[in-house]
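All of the numbers you see were taken from the coordinates with simple rules; none came from a lab. None of these values were measured; they are calculated from a predicted model.
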Structure I
């Protein structure tokens, strides 16, 4: 693998945790391996590994973008990752308030629902 892949895998593990990355790696097949490698190199090895923003800032931004675009499938995963990035429930609440104004109340409302469920699963009282 490339240096970018190795850097991406390191950041991916830091942010999402070893258990998540191990599950994703175990589920990888010949069919989706090129896609998974692209994500590791591009998203994690290029964007997340950049010095331009902290992992906390990227975490908040990613969560807001997922909610704002209505891509709720990965929202819980990235909320769980805040345990590793330092983004707080208050940070996420503020991001969703921004989503409500700029992307729509229904999207923010659904994001709040997912966040409350996810924080409850994480044992975090709100």
Structure II
């Protein structure tokens, strides 16, 4: 009985731990803004000819640290527009595009709107 009580208390402490991740709505304005920043970053650093565009935001979480960490997972797809095209951002995702799942972690300092990318990865969506 003591073990069960201990286990229940431990679970309560673990899930209520300060600094833990909390789910956010994928429709939250900050999440949408950060996903756009992630897509922009990916297009700048990726070694490919064609512009990629946001398909959907899949998941978002936040974590209070010395500031706020945001983890945003989103799908991107290739367009038919080359990156050098001035209107590339308005191009639609190709019908035959194979989606990529990107996971970005941003850190926002208190009192600042500047989000720093601390982790970034994209790969084939599963």
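Brief remarks on what is shown
- Given 25 for relative contact order in percent (Cα under 8 Å, 6 or more apart), calculated: source structure among I, II: I
- Of the structures I, II, the one that 42, 29, 25 was derived from, the read-out being Cα extents along the principal axes in Å: I
- Value -21500, calculated as helix-only ellipticity at 222 nm (-39500 (n - 2.57) for each DSSP H run of 4 or more, over all residues; to 500), assigned to which of I, II: I
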